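Bear in mind these aren't lab numbers, they're just calculated from the coordinates by the rules spelled out. On a predicted model such as this, the values are computed, not experimentally measured, just so you know. Cβ atoms are built from the backbone, for glycine too; each structure is taken alone.
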Structure 1
Amino acid sequence: MTAPERTDGGETLAPAEPAGLEPLAKPPTFSIVIPAYQAAATIATAVRSALDQALPALEVIVVDDGSTDDLAGALRPFDDLIEVVRKPNGGAASARNLGAEVARGEFMAVLDADDRFHPRRIEALSRLASLRPDLDLVTTDARFVIDAEPVGSFLAENSFETSDQRQAIVESCFVGGWPAARVSRLREAGGFDEALRVSHDWDCWLRMILAGSRAGLVDLPYYDYVLAPGGLTSSRVRSLWERVRMLEKAEANPALRVEERPLLRRELRRRRGDAVREETRAQLASGASRRRLARLAMTGGTEPRARVGAALAFAAPPLARRLVEVRRTPEERFAGER
């Protein structure tokens, strides 16, 4: 099968298949892992969507990340249908890692506790993984949902790379945050970095792809990604700075090729600029901290315009409020919304 092709009613986007590749005689198994923290209000909907799959998963695992609400009560109706593992609170990356540790399926499909699977998502992923056993990351398109209303889709805002996935994963998280990952390769890559609170998924896919994994997608919106209405600017700022940290970490990855390093440096420069601009906006909106603006203006390895904007905000906040660019890219608009 070459990309693009029709799979499960949707277009398949994937790198060209290796010569002589044969489909699997038996489809791979999937574990659905649902990390949950203080999710008693939403967990039932997520679990029900995992259980209502046209092609059932091998197992549905909820990882209780140290919740103090009545998560156990919300899960009680599913006692005989799911596995629940509990741990002290450590963040989403640590919950995903525990899920990968206990998962028995060949692939781990993560479902956030406030999101939903379409009933045919596992079926679509299974068919793609069966037709393309060379893929270690398989996913579908996703809908962005606010107040139960779709407001867009991932592929409408982002392109899925099929030719040079090594370059693409440095430039953006083109696979999104919800692929199903081959568990053996996920473990080989070291799992999710628990020091990263937001970008641990992108960091993990980057390490897997640089290590040789390939990704494919079925162009059907089979994942509902629920966004908080009008997410907080502070969350966007943290998210953007964490992307910088993630790419700084990638500089030390031994799988990064010499010819790929200039691209990584350019991306770091751009990402630092995005973070400086967004934090400058946030400082201006909240009553600027002159000390912080001065530091932003002196940020090294970033775009001059971003530093000039921070310097202007430091020197003349009223003027800066009128002049600082307020438009955002689609990626910025959806950054840190949860």
Structure 2
Amino acid sequence: MIAMKENRTYKWGMIGCGSVTEVKSAPAYQHTEGFELFAVMGRDLSKAKDYAHRHQVPNFYDDADTLINHPEVDAIYIATPPDSHEYYALKVAAAGKICCIEKPMAPSYEACQNITAAFEARNLPLFVSYYRRSLPRFLKIKEWLDQNKIGTIRHLHWRFEKPTNDLDNSRAYNWRTDASIAPGGYFDDLASHGLNLFTYLLGNIDRAEGTAENRLGLYSAKDSITGKWVHDSGVSGFGSWDFGAEQRQDVVKIYGNEGNITFSVFGEQPIVLENDEERIELSIEHPKHIQAYHVENMKAHLNNEGEHPSRGASAAHTAWVMECILQNKIEVINN
């Protein structure tokens, strides 16, 4: 097991060189003091080499085991499609190394439980890239809620819609809409962010249900989903996600008995607080590398300077909620 020491440099290996790593994540590791992106791995060695040269990463491989077991690598960031997350994560746990996994954590709740158990058994840090829990705009919303700015919280409603894109309409292969990899399609990729954020803001979910359909027939995954849930606190939630809509919408509203808060999960529109005494509208931009605060919080966690807000257990809980909604039946978590 890696010994956690203050003020050490952690050398990271990254499995996967896809688009999410180009701007959103990999540069955040490189720009965080005390972290070094030491090596990357891709199944195509030429692509891994190109990525390493463009991002000034000193080492590149086409074999995951070589990267994971490299004696100088302290930690692994898994940035591959979700159907491979469990396979790689169990290897990382067996190697006794720190891990961060891209979201969603895995395609099934069972796989998430397997991953979480493997790291807990060895007392190893496990992080998941639900980075919205670390972004300033959502921390401000949490602050408002904690300050009872809208009184007793009663309900949350999220409406998300997006049109089909050229790739969808061409019916060309896209792993994000392949039901064997992502049963909910874009729901898995996008709604997971919101549902995970809501549990951060309002607490864990006690029960959830939903309906999921494939109305467009453009791919194998679901494209129209509705869900409702109840948080442990009694706050109710409702969401609708349409991935074949006329135009894009992304609006969340949290209702309290003394006001409400409106915001977007993905956009950078102002966050708005309204109650009887005031109306506050704040514009808080995302950082250039959107995972920057998430990565900085991992460093703080490893240096015993705070608890990271997105770890294995909370990510697995999100997977359970998503599975309940997609399975078209009510489920109650086993506490």
Worksheet item: Which one of 1, 2 has FRET efficiency 1/(1 + (r/R0)^6) of positions 61 and 125 (r between Cβ atoms, R0 = 25 Å, to 0.05), as calculated from the coordinates, equal to 0.60?
Response: 2
Item to complete: For the read-out helix-only ellipticity at 222 nm (-39500 (n - 2.57) for each DSSP H run of 4 or more, over all residues; to 500), a value of -8500 was computed from one structure; give its label from 1, 2.
Response: 2
Discussion item. Quick check: 24.1 is what I get for mean count of other Cβ atoms within 10 Å over residues 181-188, calculated from one of 1, 2. Which structure matches?
Written reply: 2
Worksheet entry | Entry that produces 4.7 once distance in nm of label points 7 Å out along Cα→Cβ at positions 45 and 245 is calculated, selected from 1, 2 | 2
Discussion item. Out of 1, 2, which has the highest value for percent of Cα pairs over 16 Å apart, for residues 149-204 alone?
Written reply: 2
Worksheet item: From 1, 2, which structure was semi-axes √(5λ) of the Cα gyration tensor in Å = 35, 25, 18 calculated on?
Response: 1
